[in-house]
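Take a look at the structures listed below.
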Structure P
Amino acid sequence: MNLVLADDVANVPADIYLMTHTTNPLISNDTIQKALIVYQDALLSGKADSLFTVNKVQVRFYREDCSPVNHDPDHLLPTQNLEPWFEENSNLYIFTRASFAKTKARIGKKPLMFETPSFESIDIDTSQDWDFALVAARYMLEQSKTGR
């Protein structure tokens, strides 16, 4: 993907570049607009050179050998009290020509994470993902009809 983006950056002049995937069809206009505002503020203040979307995860992780990763099984904390981990969800990337030039990637040297709503963060890579996306899309449509 970075080679495709490099071609875009080289041939399409822009102040900022926004990238999303067709496999993330549920991201909303509202989320994109919020991400753009957050990114532009961070860029202007020097806090970030790029933005990428994430899922916040607070669950107990284990390695393949059953050893714990982020918790102590002898002193279990409620999951909401665990240190949050952030999963890149490939929903949205925002960057500039300058940040891309430094890393040759959509995530710059000084990135900002932007948490997206769970239903909007579905990434369709498998038939099971497709089924989940259909359920989520129906739910989101119903919520929009009822004004929630």
Structure Q
Amino acid sequence: MSASEQTEVTERSHPCPKCKKPLHRIEGKMGPFWGCTGFPSCRTTLNDIAGKPSTEINEHYRCPICTRRMVRADKGRGDYWFCSGYSKGCKIILQDANGSPEATHRCPDCDNLLVKRQGKNGMFWGCSDFPRCKTTLSAKSF
């Protein structure tokens, strides 16, 4: 192997922080993550941030309310994500957006989630705390 080929392999591979074997990206039920190729003797896993292993948490796969992990529903049930705290009372459900949970937005007045709704004049964003909070925003705002 030439020096340039070895450099390319080194740049693309990510060594396990514990055993130094390469990590590989896995599409899991709670989003992508990195696992050690030395499994089952090495059970190291890291989060996926922008396609690279990281100890940081990818906020995109977190519940916007309780911060628990979002879980992708089984294909037979639909194309959506739900909070892993669903059985504990957090009933957040987000639609799938190309393999990850859809982006969420907060109400500028009460900080609850905004929900996309269909009105007589087209799509708009409304506060999930309606009718207590009547804040609405144009669908073009986001």
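Key figures
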read-out: Label whose coordinates, when helix-only ellipticity at 222 nm (-39500 (n - 2.57) for each DSSP H run of 4 or more, over all residues; to 500) is calculated, return -2000 (choices P, Q); value: Q
read-out: Origin of the derived value 21, 14, 7 (semi-axes √(5λ) of the Cα gyration tensor in Å, for residues 47-94 alone; candidates P, Q); value: Q
read-out: Relative contact order in percent (Cα under 8 Å, 6 or more apart) - highest-scoring structure of P, Q; value: P
read-out: Which entry (P, Q) yields the derived value 16.8 for mean count of other Cβ atoms within 10 Å over residues 63-70; value: Q
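No value in this document is a laboratory result; all are computed from the given coordinates. In this text, all values refer to a predicted model and were calculated from it rather than measured experimentally. Cβ atoms are built from the backbone, for glycine too; each structure is taken alone.
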